[in-house]
Structure I
């Protein structure tokens, strides 16, 4: 597995329970996936067709680093 990017959970990324919005994590995942797919395919013409499933094993709070 290759580390593509890291993100810091900011106040603007959290909801009312002080945990990361799942949609923010999915956006980060999509961005990182496009970055590595573009590199591997040697083409900028990459789109996300579908994300089948996502799961969070523990809550992510503000200031935590997400790998």
Structure II
């Protein structure tokens, strides 16, 4: 599995529209994650939430919220 270690925004290449025009987003500097972080990305209806709910059920944790 690929983990995300850090992210940063290149201010010169940022679009002017939402959400990049929000001051707190625009002023973000590099974020370094001390623990592995994974993003679930996909089209609407591709099963991202279903997968996370199944994992939560398997771990016997709340699957909502």
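Read-outs: derived from the displayed coordinates by stated rules, not from any lab. If you're wondering where the values come from, they're calculated on a predicted model, not measured in any experiment. Cβ atoms are built from the backbone, for glycine too; each structure is taken alone.
Tell me which of I, II gives 10.5 when you compute mean count of other Cβ atoms within 10 Å over residues 26-33.
Working: I: 14.5; II: 10.5.
Considering all the candidates, the number was obtained from II.
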Legend entry - Which entry (I, II) yields the derived value 1.8 for distance in nm of label points 7 Å out along Cα→Cβ at positions 10 and 34: I
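Of structures I, II, which gives -6000 when helix-only ellipticity at 222 nm (-39500 (n - 2.57) for each DSSP H run of 4 or more, over all residues; to 500) is computed from the coordinates?
On the way: I: -10500; II: -6000.
Matching structure: II.
When log10 I(q)/I(0) by the Debye sum over Cα atoms at q = 0.17, 0.20, 0.21 Å⁻¹ is calculated, the result is -0.67, -0.87, -0.93; to which of the structures I, II does this value belong?
Values: I: -0.67, -0.87, -0.93; II: -0.89, -1.00, -1.02.
Comparing all candidates, it corresponds to I.
So if we calculate relative contact order in percent (Cα under 8 Å, 6 or more apart) for every structure here (I, II), which label has the highest result?
Details: I: 57; II: 33.
Checked I, II; max of relative contact order in percent (Cα under 8 Å, 6 or more apart) sits with I.
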